Structure I
């Protein structure tokens, strides 16, 4: 009996020993969603006259060692290879050589650090500042990177002489900070001097910018620190992969004798393309045909339809040429020629209304400034002298319509007459006045039932802008749930704004200093270098409710 008891005791002790020896996450129970934190450091943050050869950092829980070691950044850089010595939840970072005298060092632990339990990332990067001299540099820069997934983005800081742009693809930064999952960053321990900042989603983790691969955000200026310790805040970035390659035609297909479907390798800037950018060429006879219409495909954003009235000779070699067409990044395709195979199939269908959309859901329009977007399934022309549009319930309404073609198959139809709030109406479109490239027509009348909203259905947002900039400030109020609902407004010299008649919902408000007067936000350019424009988001979500205007909103763009 004693032997059995002794054996059980040994097995029990062995079980305890092996369970303690292995660092394993517990099974079952509540899922760990708490991110790891740094709870202790040595030396203490702000230490001066440091003469040690290592620092020690303790985490709140067991963390993945590789993720930590890949997240350690030392600024300014030290020569040689860093050693890492682990003891439980504590890490000792050992320097390969003696640190420089009278120098402030910053050790940053980035947000790629993961716990072992459930792979939770650190919520924010951590910075430890200490000095080998009697004074520690306390200048800081903080801000935010705006991106759908900012994790993996670094903010690089380069100390520069004069307004010199660093060679980002060859020169590693002097200071590094990794942004948190909320996009926020802070770089501390900066000394007197001028700095260039950039946000880079460093895919290769080599602390160099790889053009065409890494997303990048450019600054709106250089940042300078003087003798006094300073905090420069609200330094914000948008990041994008910079495209330097012009667009190209990847395919051309004729769907019938009057239509060409042209596909590009990327999205095209809609303001740079029209029927004037194309021509069809019979290389045998030298005949050139110019398009009747151009309109965007409803299926793919990089596809466009061209329609022609005239026809080419299928016995000859025929080509389509496109020129001076730009992509979303401003890269221009100068001229490109693509050989085409003709399709002799006749086009016998008239240009029909494909859909009509309104500003609000459920076919509802603004009773005071109503408009309709009419989408046709083909390029059209129409006889503007005819009574094309009317409202069934209003006599003489045909005189109050203003049709505006936004492309050759899309119309914004504005009604300048009066409509009653909370009323139902019928839009009539007399289609006999329309024809397509093949001359197809129809005598039918298209009907569209709609209703008007009530003035009490709206909310509003008003406030002021604090800005030291002389440039015009543009604001955008963006609906979070419905991305297409954006209200734009320019702020005049009074620095005040007032959005009226806003559809209820939750909104984000942001603004920018429109330095180039383009009425669109400019993200800057590397070659030739061009600053980005300053921007700022209002920190809170605005919950716009009907009949309850929101006032006293202050947005700072400095």
Structure II
């Protein structure tokens, strides 16, 4: 658990040095020519300890040889993929990056996909500010970056608005990008797609990596996967097109992304020096498997073992291509995940799947009676936004409207808090982590009126297991710095994902071009 005293000290530091530039300290060893950010989507911070004895690959290498921060968090309230990725190399909370939820992430109809014009477009246009990639490029115009993922937001958001090489996977079985970055795929990506590797998984089955006795989780939990296909093995269709789409819900997706990343390092000569390049790799299989089967499933156990082995092969291959003493690796995650609500037995009140539809319908009826447009009141999952001019024009008492909604919402099973967002900025954000994380989510001038926080392990329905809450099980992530400059060991201090970018900037001696929310984690360095 987070210790209030640690937070108080950290916030005190932030108040005085949030806008300070890295110290440009002299670090042990030569300056890295390659920075590698490895992001594991929906990888809970406790997985490294929970499965540690069985890890033998890349995760084992990083935990044993890196500076491992065991109390690291995505310190904002809507712990989702897009906001989480936006913090990693920007050093800023979602309130500053502009990426405040998945639903306002990277979708962009004006930037169609290269080679797939009928698929939804994507770009970083909503992203605000800069990232480590921009700071490096400002210092050295020859610095380059490659970012790859299964997800468009996982590939786009770590490097912000920078027009570098960014690629993600589409269900058609190819990696592509959008016209925001380029109008044609480079030869090396086209050549990778031409191997038709995803289609070759047709007819294959996902089976256990280790003998059955190595797994303590039951394999017959009916609530997993919506009650369908929740027992090993998990076969892919014999049809190659179907297999190329469904490979996204298997551990093999991570292997494909890592293979593309290695091809990119070779083709682009990333990390060959003399300057510093960036490789960002976001692995998404843990997220889709976690949503389908939950964090306590046998499937999740096997996925962690498999991503460990895949990262081991990746690091071995990378270090054959580049001098390991000139490579700095960071392992992180965009968020955690909660236990499937139906499997939580010791939570009071018991968790549930929440809907506020009935409360919203009641509000809409009252507005309709006053001939007010329905969209003057909007509940976007856990956030209430109003059209204040429209309501004032019809002489609606806005405070009374919000108070009535809050009272009704708090009566719904699974709702713990309904807060006026403006009030949270005056709350005790040291001892009230929920208030602190909401203020990190949206800027103070945001039009958000109310924020709804569910009870622990309750969800908004949908997936078998989910995330997106301000609780530690959703915010706790792994954070490891690995390389010649970092001092191996375990560090229990409370740190945040926004501390990654300033720490790397300090290592590389490049100044951020704007104030940051994060601080340099100086204890990670050998000096």
Structure with the greatest value (metric distance in nm of label points 7 Å out along Cα→Cβ at positions 109 and 301, set I, II): II
Parent structure of the calculated result 24.8, given that mean count of other Cβ atoms within 10 Å over residues 69-76 is the read-out and I, II the choices: II
With percent of Cα pairs over 31 Å apart derived as 65, matching label from I, II: I
Which of I, II leads on Rg/Rh (Cα atoms, Kirkwood Rh), for residues 45-284 alone, largest value: I
Relative contact order in percent (Cα under 8 Å, 6 or more apart) from the coordinates reads 8; which among I, II: I
Which of I, II yields -9500 [helix-only ellipticity at 222 nm (-39500 (n - 2.57) for each DSSP H run of 4 or more, over all residues; to 500), calculated]: II
Source structure (of I, II) for FRET efficiency 1/(1 + (r/R0)^6) of positions 53 and 173 (r between Cβ atoms, R0 = 25 Å, to 0.05), computed value 0.10: II
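Every read-out reported here was derived from the displayed coordinates using simple, explicitly stated rules and does not represent laboratory data. Source: prediction; values computed, not measured. Cβ atoms are built from the backbone, for glycine too; each structure is taken alone.
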